[in-house]
Structure formats: structure tokens, C-alpha cells
Structure I
């Protein structure tokens, strides 16, 4: 679909404020170096109501991170549909997907994707600059408050931080705009038990405050125990743990 004069993120603002996820016949297939088809994901159906809190687990290589990338519009499927509210993500051009994601989704990447040339607080505020906006004083205060709450240093350079500290910065960045959709890829993987508990509390509280959908890929039993619904991925196929 080509971009039009209507911003699909704006037109569906009310819908994405309480997003409802519908996934239908989703497939992801890669090509090997020899041109052979390598199936990665085959999800026939997934539906989440507004405010759903979901865990996603499974063995390494089962397609967990790939599914998160598809649900966030970072990557496009080989086939199938993904709809958040009234926005059909799989029908949007890349620029519109990027714009929708910046406004409606917070993503905690497993590898963080922080900018080494920026300070900690400016990494949290980095998404503001994609829209060529100077962060408001309110957003600057919120960034510092989030960092302090997470126990992360504010004014140091990213390269000076431990991996656990960098993870806190990545989580603060994802929470900055109070998005209606939160996606987290192993959000407690680099943290000790005490700090993991802080992160779990903050993610769940932040999602509850705005009735956000939270989807977390994790092997952390303590996080999984606090999520009402858990899905397993086995060889690219989604299995509801309750079913």
C-alpha cells in the first residue's frame, strides 16, 4: 500500500489507545544461501484483547524474536495479516510503519540498540529526534525520572555502562511515551534477581497505567508467573499454554 495524505497512526489513535491485536495466517520464510526455503514462523491465528499481558517462551531458534519483529512492523511477513486496532500493519509502506511504531509502540530490544555517542538521557530521548522534534521539558523530566526509578545513571556515556545498566536505559526509552503497546525481548536477561524484580514491577505497572498490551519474550520464571497468559513457540508454531 502506498502512503497517502492520511496518517494511519493518527486516524486510528483511539483504536491504538486500547489496541486489539489480530494475526491471521502469518508466515515467515527465509531463503538459504542456496536459495532453499527455510520456514521460520507459521502462526495461524492470534488475538489479544486490549490490556492483555502475555508471555512468549520457547527454545532457542523457535522464532520468538522474529515474531516480535513482525508484530512491531520492523520486519514484514512472507504471508498473512497483522492488525492493531484499525491499523493493518502489513498493508502499510515502511515509512508509515516506522511512524506508527514511534507513536504507538515501545520495544525493549535484546541487544538494546543504544547509541554510543549519546549520553544516557539522550538515548532515552532519541526517538523524539526521528520526528525532528526537540524533546519537551516534560519529556526530559520523564526520562530522568524513569532512569532514576530504574536505578540507571543519567548523564554518563553509554559506553561506560555495564550490560545490566544499558538494559535499564533501553527499558526507560521504551516507556518514555507511555505507549499503548509494549514489546520486550528478554527484558530481565542481564539483571540479578533483585534488579530483575524491579524491572518486572516497572514493566507491569507501566503497562497497567495506560491499559497497554504487553508481550514479553522471556525464560524468567518469575516474570512468566506474573503474566496471565503464556504462549510457547515450537518450531515456529504458537501453542497456548492454557490450551
Structure II
């Protein structure tokens, strides 16, 4: 019964991810938030692939693990993209913290390479590389942690200096932080709770799915058109 509920929640999540992408495009936010839009598109495409191939199939599992390398590259670009509506006001702050972001990602990449070189590329029974998958998770975890630290540190500095953030910037900050934190917590759950029963694991997985679903729905509802898009045509022409 619980498996069926999870299955339908995953389908609803696919629809909601598609609505988020549609919302971003209709509001023309892709003009500013290029990499956030790319993330929305990739999430939707991966959901479609899982829907077609089967949520619990081996191809979907492989997509999940190998997509970690893609996200390890995309997340830093998204973290930078979050503040794209206010580049001039925070230029120095963003550059200063950006050095830490790049350093953290570089260290994660080096550590991932060391893991891969040390353990070797051994094939598991499904014909895939368990070491490659582990390397992807290590690099993804390091990149995600560095991105979380970058966005949170910059957001905290902005609040400390009483620098107001645009409406959409605030929404993206919260969406970015909470979605990445949820992913890290779910990874920790999978790693440390292997001894739990299937019912317990499914219950926690359902809780994470519902949280992600609610977060995405909240983001869809709260995003707004850019200020220039909100002006009437006559006002814009008069300016």
C-alpha cells in the first residue's frame, strides 16, 4: 500500500516539477536565472525518464548515480545564479565568498579522484561501477555542501548589512537551501539506516517526497515576474 502511495506521489512530483519549469518560462525568469531554469528542466526530464523506465528500475538507478556528476557542476552555477538580480550591490561580497566556493569544489573533486584511484573501477553484478557511483556521490556531497555554505553565508551577510534582496532572490535562496539540505539529509538517511525495515524506510522516503513536493509548490506560488515585466506597456514606453 505504501509503495503505491510513493509511486503516485512521484508522479505528482513530476507534474509539479513541470509546472515549476513552466512557471519560470512564463514569467520570463530564464532571462536572469539561466542555471536555475536549466536545473528545473533537468529535474523534469529526469522525472520523465524515471516515469518511462520505471521508478525502481536499474536504468533509473544508474541515471540517479551518474547524474551526481552533472549536479556537482550545476549546483555551483546555480548558487551563483541565485543572486543574479542584484550583481552590482553584492559584487565584492559574492566574489570573496566565490573563492571559498571554488576552493571547496576543487577539494571535493580531488578527494573524489583519490577515492576512484584508490578503490579501482570494479564492476558490480549489474554491470555498473560501484566505485564510480561512490565517486559521484562523494563529489556531489562536497559540491552540495560548498554551495550551501556559499549561499547561506552570503545571505547572512546581506541581512547583517541590511541589504534588501529582491522578491525572487529571496524565494530562490530559500528553495535552493532547503532542497539541497533535504537531499543531503536523505542521503545520510540512506547511508545510516540500512538496518531499518522496508516499512520504516518507505515511511521516511514518503516524508521527504512530500516535503520536496510542498517546497516546489510553494516556490511555484511565490515566484513573481521581474519588476520590468510588471510595468504597463504605456509606462515602459514613457520611460
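Could you figure out which one of I, II the value -0.50, -0.74, -0.86 for log10 I(q)/I(0) by the Debye sum over Cα atoms at q = 0.12, 0.17, 0.20 Å⁻¹, for residues 98-177 alone was computed from?
So the calculation was done on II.
Determine which structure produced the value -27500 for helix-only ellipticity at 222 nm (-39500 (n - 2.57) for each DSSP H run of 4 or more, over all residues; to 500), calculated from the coordinates; the candidates are I, II.
II
Compute mean count of other Cβ atoms within 10 Å over residues 74-81 for each of I, II and report the one that scores greatest. Walk me through the numbers before you get to the answer.
Values: I: 16.1; II: 21.2.
By mean count of other Cβ atoms within 10 Å over residues 74-81, the leading structure of I, II is II.
Taking mean count of other Cβ atoms within 10 Å over residues 34-41 as the criterion, which structure among I, II has the greatest value?
II
All of the numbers you see were taken from the coordinates with simple rules; none came from a lab. If you're wondering where the values come from, they're calculated on a predicted model, not measured in any experiment. Cβ atoms are built from the backbone, for glycine too; each structure is taken alone.
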